[in-house]
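K.L.:
Some structures are shown below for you to check.
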Structure I
């Protein structure tokens, strides 16, 4: 694809196909890359810069422009990563000879601590589904499972019957890039899933389905459907302003570390490819350790 007359849209499409086939990225990740590169193209168009001739100074100006647009440190880091990957692809495919993005640096994001619930808030939330009806049993199982495993919501709704080994207390999760990992299950989660399977799922089935969590119409749960359900229960206990599916994932990691788990084990359970991604939680853990130290050390 060394045709320099190709439109930005055409090259972007080939780039996304490359990421999908060669890198095995998920649709959600591909959508993020697409949005980021489209921002770059719009910037070049506004500044009247031929997109293939954008240099390092132009990219720095673009990043600064996005930074001033109130983009969070984490979103800015992802944007820079997208741009760097795009230009690596252009070099690899022979579209350009010099990489103007090679020196772009990612902003430090360690200070962007994720939100999480206290153990008491989690327990309050998990008590909300009514276990006497079908939906309540299903919702209870999903909430217990998400907090017990730290799964991403996309991983949760994609779970199938064959992924569970309830007797052994484990499940098989297929995460980003199709990577598989084994995640342990606690007693509460196993109990909730068993009750759902025995008393609720069989009544939700309208047609054959491998997915474990089903809607009232018998279809597979969606990320949006779970988010809506979570917000409903969170609102009942005044947690709706600080809740999201990812907050339960953050709570899972935070509570493990505060309880004494090692970082490597948490990394494996979260499915992070690099331990540096998991290290963001150590700042929360350090805050907890500081409070414990100040409270109990005689000369604090």
Structure II
């Protein structure tokens, strides 16, 4: 498989040239730099290597369950220094979407964690109570690890009433290092669809190219100067393609090599981990 690269693979001049053009690396988090609560042993050295080579980086995640503040604290606990500007979540993307497309929307019924709800409230939104009397302007469904049956039923009711209906991300499960399946946003809104026949009006997060547009604009970068690195084909790699960026699939999270081989279209590159990507970037700069 010509785009499956290991440290022992012969690298084509064309691929090396593409890698050498990179000025920024956008990193998925779960399954890419850590798994659940476990930091991969090569993550810190990979980030330090990027800094040494003058390549900037940012962290993108479809997991909206934590606020930006929570992610800052988590990354700092793991030993990763990061600024608020270097983190972009699907919750932030949803807030940006609502503000740009529906500025009149103020009151939301949110299926989300308290941390995520606080992120929306910080942005000026009002969180509607779980009551038929507290009518929202829109319904937002997210990866909610605090989900209760009565709130799920209320969300289904508002979906059935025709409210503007936004989902934060299309992930079916969230990667974890624990012996459990973490049911993610797509599985939750599929439940609502089964009950009501209605799908979200829009599903944000990756693979929507807007998750990368902010980086391109703020850093004045061309799409081919950015690598999108992640562990999922249907979000990370499709977004890279949608945005015209260089897609790097790592096999440390959800996607398997077999799934990569059977992908609908050929992926830019498949690597064992970000450690191999660091080796490849450094090699391209040494030539």
Structure III
């Protein structure tokens, strides 16, 4: 028995409805992608006998056109009508920073009405962690310059206010990005409101120097997400070369988390994620250290 074709309240089948559909009924906001590409890199040092200090770094693009001409922004751009958001992210990363075939995780969708002075723009943000030595980053046709900026993330003020049926917790975050003499800063206010079982979080940029659009808010969200995920996933290993020492791995965790870790506890926790090799470091001035590699089957260990 054949199923009768369903019709809507106007007596139309789906095919008839689509043939008559007028897409101009609704305004169409533009859609963009913004990418946060993080890496951890050794700082320059004078004493070659010490293990190099590491810093968390973020790839930024210097805008070569209005709006925010000459300011720094996350790599990104507009999504065309005939490509997916993921395809747009890969395309923009190639055109602006010469990076291709990079796995990125979707973070959040940003839709404040006035976030872009050109028009109504909704942006989907993506995050990736990469081994910087494996990339050949350079500015493409759509950017004036592309650089890695050292990231400093600091909570410098906290305030809790009791509300009827709950409370409000406010934090002020200072984000500093530095590349040689170039210094970018932003202050983001994060307000968490708890009422009963309802939890709402809002972000507001209360000060910004050198950063375009609302990208400081996106950076703040990404760093918090990164600090959370590093505690229970293997995401940090995207930052590591194929072979590494446990001291180097611990430094990466400390740089991202913004705190020192006890070596013994760290090694016990990470033991299932690494596999010991028979190779050692050969750096001049350092005692040889055993090298390890990532264990992709650690969850089954």
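Read-outs: derived from the displayed coordinates by stated rules, not from any lab. Only a predicted model underlies this, so the values are computations on that prediction, with no experimental measurement involved. Cβ atoms are built from the backbone, for glycine too; each structure is taken alone.
K.L.:
For which of I, II, III does helix-only ellipticity at 222 nm (-39500 (n - 2.57) for each DSSP H run of 4 or more, over all residues; to 500), calculated from the coordinates, equal -5500? Working shown, then result.
P.N.:
On the way: I: -17000; II: -10500; III: -5500.
So the calculation was done on III.
K.L.:
Ranked on distance in nm of label points 7 Å out along Cα→Cβ at positions 20 and 172, which label among I, II, III comes first with the largest value?
P.N.:
Working: I: 2.6; II: 4.1; III: 5.9.
By distance in nm of label points 7 Å out along Cα→Cβ at positions 20 and 172, the leading structure of I, II, III is III.
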